[in-house]
Structure 1
Amino acid sequence: MPSCRACGTADGELVLDLGEQPPCDLFPPATDPGPDPVWPLRMWMCARCALAQLAEDPGTAEEPAGVEPRALTDQAADAVARLTRAGLVRPGATVAEFGSPHGGSWLPLLRAAGMREAAADEPADVVVDCFGLMHEPDQRAAMARRAARLAPGGALLMQFHSLASIVRQGQWNALRHGHFAYYSAPAAITLAASAGLGPGRSWSFDLYGGTVLLELRREPAPDEATAALVAAERAAGIEDIGVVAGLGRAVGQGCDRVLARLRDYAGRGVVGYGAASRAVVLLRRAGIDIDLLPAIVDISPAKHGRRMPGTRIPVVGPENLTHPIPHAVLLFVPDLEAEVRTAFPQLDGGHCEWILA
């Protein structure tokens, strides 16, 4: 069994087992018949520090470049606006960013607000980590590196998809290879304490069903929002292994619901939208292949001509949403619904149904 990526203890339990899964970042050419390599995909939770984490990882690193969705860029702009009002984003202050390997950066927004990017060896007034920390196998060491970049009086801003939201909404397919940690607010604060940091203010966003931006400082001073967030998550049992293990019960329900809808449209024109990591896990676990879902549309040209890992389903361009107009669109990332409907108004002018995975 694994040991904790944050505190090192071996005291914990598996809370979610999704079986053998292909790496979500390995999109073979559509002409490649497979079979694709697979590895166990399991979530383990530490009984000491309550960090939910990836039990094992194959270490693959091939990922065709995606296009940052509007929902993510809108949220980044919203976050920078809130941080400006809070006095954290200010002209002349220095900033360093630990980014996500999936792309996207707050630096253009922060430069536009008058901040200066710190040199590689220069301490920064603000250190930004937007979905970056979860990609680090050694969580304790990664937090220490971020803390080491802080100038005196500086703040680390850590953004993460909330484990409490994942559990509450049954988002079991958020688990993927390459994402090593899934944070509750209490677990994030415990991890930060290992690097001498403590909580300050916090902000919540609707992105991905619930995203948290947490301020961490060497002189912590949690505000009412942070205290309420931690109290609410603890009251919901987010540090309880049995509560988080409830994700396993959501797997069958989610797969059965999507399978039933696809079977309703079998032979009548249905396409998927969004060749995202959560789509890979759902397709394989539910046993969905090209007979039920002929294609998945993605706006990233780098993914066109490839297929979804572990399936024969090709990834195609957006013209396949309008020529012809499908009877149904299976949307793998619900956050994209407004963006897709705005970009393709033709889909709402007929009888196209939206199925949210």
Structure 2
Amino acid sequence: MPETAALPSWGVVATIDEPPALAAAFVAHHLAIGAHAVHVFLDRPNPETETLLGDVPGVVLHHSGDDGWVRGWQARRPARHEARQKYNATRALAEAGLDWLVHCDADEFVHPQRPFALDLASAGPEKAWIKLEVEERCFLRRRPRSLFEGAFRAPWLDFEEEGAEIYGDRARFLNRGVAAHSAGKSCTRAAEGRVIGVHYPLAHWDENRNTLPYRPSYNARLRHFDGLTPLHYILKMLRRATTEVRGEPVPHGGPRLAQIAATERRVRNPEGLVRLWWKVLGLRKPEAEALDARGMLKRSDTGIEAAVAALFGARVDLCPAAFDRALVAHEAELIDRLHDRLGFDPAPLMISSGTP
């Protein structure tokens, strides 16, 4: 019997509300690196994505709430996206029959240096989960030619003391040197009653602290594409600026709140919005060189585009212009709301097919 037969099984789960191309990339990449199953919960109906993924071996397609939210409060759809993520991930952990399950977003991709199952096999029975540290994609040119191009920067422990030396005033938009979260995500060992939160598992449903024993992955990182195009990033910020929820606000950190506020201020200024995107997620040459010198920038290919081509062929177009067209169609309701409320027009932000 080969040695790999004894390795634990693992899969990935995500609650997805994105254009079909991103869902396809998420699925193709994780199947290519050895996931036994990819559980996709569509947060709202998306017939094109269903058609694309429906017959792919290894994909388990769900609709959020297709179990009637039976495990939830009064069997109702949670109003918060984060609560639906928590519910869906916990459901998948209980139902998937896998030894381990990664919970992340559709724009986050596990990136192992060697088979990820080897990491899990060495975790030790006392560890409830493995932490995947994040690496955030940043752009090296202002006109991206590919959805997944760029380099990857890691959180920086000394950023508060040293970050302004590299980024200047732009440092106010970064949390430990990244634009989005620096908390990472989890791969959780299956166990009865265990709950998966957004960033880490919980001992029970009403817990909100990290109390379960874990260790970091010594092999894999989570590569986060916080905006596949400038328009994708700007829509994310405007959605957060205009989404109202009951109860406690979503706990965005100061740098993220600064990004959201800056986006609102520039909402009718397309050139200003593109400049903001570059300030947050772009790297000028001196900045890239400074991060390189500190060993904090990685330029390796993720292999995502090759995995998509191998699985889907010409059925999935990963060029930025095609993605922006699909994004505008997918987010038509949000865009109408942003136009009525703020005067937002996505057209000037869209990457055109002729962009050099």
If helix-only ellipticity at 222 nm (-39500 (n - 2.57) for each DSSP H run of 4 or more, over all residues; to 500) is calculated for 1, 2, the one returning -8000 is structure 1
Comparing distance in nm of label points 7 Å out along Cα→Cβ at positions 261 and 333 across structures 1, 2, which is largest? 2
Given structures 1, 2, which gives the highest value for relative contact order in percent (Cα under 8 Å, 6 or more apart)? 2
Label whose coordinates, when semi-axes √(5λ) of the Cα gyration tensor in Å is calculated, return 35, 24, 19 (choices 1, 2): 1
Once FRET efficiency 1/(1 + (r/R0)^6) of positions 21 and 109 (r between Cβ atoms, R0 = 30 Å, to 0.05) is calculated for all of 1, 2, which comes out largest? 2
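Every number in this text was worked out from the coordinates using simple rules, so none of it is lab data. Owing to the predicted nature of the structure, the values given are computational and were not obtained by experimental measurement. Cβ atoms are built from the backbone, for glycine too; each structure is taken alone.
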